[in-house]
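Presented below are the structures under discussion, each in the form of structure tokens.
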Structure P
Amino acid sequence: MALKRFSQTPLSAPEPADADPAVWQEALHDPNPARRRQAVRRLASIPGGLSCLADRLEAEPDVSVLEVMLRELVCAATPEARAALIRGLRSDNATLRNATLDALKQRPDQAALLIEQLLQDADPDVRILTLNLLGALALPQTETWLIQVLRQDPHVNVCATAVDLLCEVGTEAARPVLEAVARRFADEPYLQFAVKQALQRIDRVA
């Protein structure tokens with residue numbers, strides 16, 4: 001008996017409209033988080049897709065989807081993606097803020113490109129958040145940025161956060177600005193204590 005030839009048609013057809021941003025933009029609203037994660041990955045590789053991800057950040061309710069979105073934006077490293085990440089750090093949504101921080105911690109090279117801008121942000125809470133990020137990144141420019149903050153920032157809590165970090169990374173180069181900030185905030189007990197700790201640390205490592 002002759003053998004029958006079976007069709008070589010694949011068992012499943014490829015996704016339709018694979019490069020159509022509209023299809024995947026619609027999928028960002030699918031009830032299934034797995035489908036939304038798939039849409040995020042596809043949009044990240046399609047021209048115009050990053051705008052869809054940036055626009056969806058505030059509305060995405062699932063942390064696993066949000067993490068994929070932020071990871072793709074960090075990796076994209078475009079001006080548009082960086083602007084979206086900055087909005088994430090400024091957000092009133094604590095989940096989005098923390099997820100944005102975590103995504104940036106995974107890519108110190110990309111995070112470093114945002115530090116200068118974020119340290120000039122009008123919101124002191126954003127500047128403090130940026131300093132906390134800086135402390136986690138261990139970048140070679142860290143001390144330089146901290147010295148810059150102490151020279152320029154008018155907010156006592158921002159300066160106190162910078163001093164706390166200098167307790168860990170400060171060198172002799174930071175001594176003059178630490179002494180200056182102690183004089184500037186002479187009536188702030190915690191800052192006085194933190195400056196003393198930072199100077200003692202510098203004396204130990206000198």
Structure Q
Amino acid sequence: MTKRQDRVQRIIDATIIAVVRSPRRDLVVPLSEALVAGGVTLIEVTTTTPDALNAIRDARAALGDRAMIGVGTVLENITCRGALDAGAEFVVSPILRPGMVPVCHSAEVPVMLGSYTPTEAQLAYEAGSDFVKLFPAEGLGPGFVKALRAPLPHLRIVPTGGVDVGNAAEFLRAGCAALGAGSSLVSAEILKNQDWAELTRRAAAFMAAVRTVRPARS
């Protein structure tokens with residue numbers, strides 16, 4: 001198994017990707033610690049976070065092997081390369097950017113390209129994307145994923161936008177490989193108040209929902 005394949009499996013096993021749009025760089029480490037305390041170990045620091053690349057460096061240094069720190073909202077190759085240099089362990093784009101695939105794979109890092117339609121999802125797969133980010137998933141729902149994977153069962157779908165603790169299990173039953181959780185997990189209010197206890201509670205609730213479908217490996 002290659003390093004990238006190992007990381008792909010780690011993402012599937014951990015399941016919940018916390019999508020972090022922090023208003024400040026210095027909040028990324030404490031919020032990451034709070035997420036890990038609740039069992040969420042996949043943390044996607046979006047490029048909309050101020051000084052995002054250094055925030056990724058901070059989180060990698062602070063959490064080590066306790067979490068996988070990735071980068072999100074990547075729109076072009078130059079940002080992708082910068083994030084990889086900063087230590088990002090997976091790369092997520094909300095749009096279809098096939099040129100990112102060889103950049104990430106040369107670094108043994110999984111990549112998720114964005115899609116909204118069946119054609120875009122298949123094009124992402126054909127480009128070599130390890131996962132297909134379904135975005136925005138709000139309004140599509142688990143039924144769309146189930147219908148999409150009927151003719152396209154090879155797709156590893158990761159819905160983002162509209163995923164919450166109430167429908168997480170349903171998305172997984174529909175065949176999703178992993179789930180992206182943004183404001184339903186790391187809310188603006190939590191960040192404003194630095195309410196890390198509430199963030200840990202929410203993370204634990206998400207993981208409890210996941211484990212109703214995917215029991216933890218022994």
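Any read-out appearing in this document is the output of simple, stated calculations on the displayed coordinates, not a laboratory observation. Only a predicted model underlies this, so the values are computations on that prediction, with no experimental measurement involved. Cβ atoms are built from the backbone, for glycine too; each structure is taken alone.
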message: Of the structures labelled P, Q, one was used to calculate semi-axes √(5λ) of the Cα gyration tensor in Å, for residues 61-156 alone, giving 25, 15, 12. Name it.
response: Q
message: Given 11 as the derived value for relative contact order in percent (Cα under 8 Å, 6 or more apart), which of the supplied structures P, Q does it correspond to?
response: P
statement: Computing FRET efficiency 1/(1 + (r/R0)^6) of positions 53 and 181 (r between Cβ atoms, R0 = 25 Å, to 0.05) for each of P, Q, the value 0.65 comes from structure Q
- prompt: Of structures P, Q, which gives -21500 when helix-only ellipticity at 222 nm (-39500 (n - 2.57) for each DSSP H run of 4 or more, over all residues; to 500) is computed from the coordinates?
  reply: P
- line: Structures P, Q compared on mean count of other Cβ atoms within 10 Å over residues 45-52: the greatest is Q
message: Computing Kirkwood radius over Cα pairs in Å for each of P, Q, which one ends up highest?
response: P
